[in-house]
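Before anything else, here is the set of structures, which you'll find just below.
Any read-out appearing in this document is the output of simple, stated calculations on the displayed coordinates, not a laboratory observation. It should be emphasised that the depicted structure is a prediction, and the values quoted were computed from it without experimental measurement. Cβ atoms are built from the backbone, for glycine too; each structure is taken alone.
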Structure P
Amino acid sequence: MAVSKKVLICDDEPYIIESVSYVARKEGCEIATAEDGEEAIAAAHTQLPDLILLDLMMPKKTGFQVCQELRADPTFKDTYIIILTARGQEADLQEARSAGANEYLTKPFSPRALQQKIHEVFARRS
């Protein structure tokens, strides 16, 4: 069975959504987007993504809150969540881990590194 490659990109910066979408499409992924925390949760429930790329600093709900809320739902226990953020402090990394994030990438990140990370996530699942 072919691995579904559905990615939900959650960020309140349109240019980040655009650049991350471009990278994910190069990996053959289907893209859904959300621009705030509440939209992210709603999109996760309707799209059922295989991978969520989640900004921390978003309106309505933070990435930490979104991650925690999704992890509390058994539907998303195996969904891979990568935090993409400008906040690189150790405390943020620890909070992301506590919320249930699988990985943490700080902005700015190289498109090549992100593409490699997306490739690795789906390679592990096939």
Structure Q
Amino acid sequence: MIDLKNILFVLVGSAAGGSLRYITSLMIQSKNSTQFPLGTFLVNIIGCFVIGLVYAIAARNATTGSDIKLLLATGFCGGFTTFSAFAFENLELFKSGMHLTALTYIILSITLGILAVVLGASLIK
């Protein structure tokens, strides 16, 4: 059943995460003169780390854990991380013939993202 409180948690978290993603990515990318999409890359790694923290914290607190996950994991991290932008940027890199840059971006994003989730979760244990 749809719960209005749950929708509001996701809505508020998504708005905050999406806004912060936009600001963070613009600030990072404006200081980066290469073709590598560093803004999106760093936002994804930070988001993976934060979601690891959130899930570990929520697992420790059964009474508020589901609310925390909705607000911070589904909402904030869902709005903050940008894997749809990641996919689009890789498509553009491949279309531009920048295959090595695209492959580097893919490998680093996935590998460091998974490691960041593990690190975030392990810091809470």
Worksheet item: Can you say which of P, Q returns 1.4 when distance in nm of label points 7 Å out along Cα→Cβ at positions 31 and 55 is computed?
Response: P
Worksheet, complete the sentence: Comparing P, Q on relative contact order in percent (Cα under 8 Å, 6 or more apart), the highest sits with Q
Worksheet item: With FRET efficiency 1/(1 + (r/R0)^6) of positions 63 and 79 (r between Cβ atoms, R0 = 25 Å, to 0.05) derived from the coordinates and found to be 0.95, which of P, Q does the value describe?
Response: P
Item to complete: Assign the value -14000, calculated as helix-only ellipticity at 222 nm (-39500 (n - 2.57) for each DSSP H run of 4 or more, over all residues; to 500), to the correct structure from P, Q.
Response: P
Fill in: Source structure (of P, Q) for FRET efficiency 1/(1 + (r/R0)^6) of positions 15 and 87 (r between Cβ atoms, R0 = 25 Å, to 0.05), computed value 0.65
Q
Worksheet item: Of the structures labelled P, Q, which one yields 11.0, 32 when Rg and Dmax of the Cα atoms in Å, for residues 71-110 alone is computed from its coordinates?
Response: P
Worksheet item: A value of 48 was derived for percent of Cα pairs over 20 Å apart; which structure in P, Q was it taken from?
Response: Q
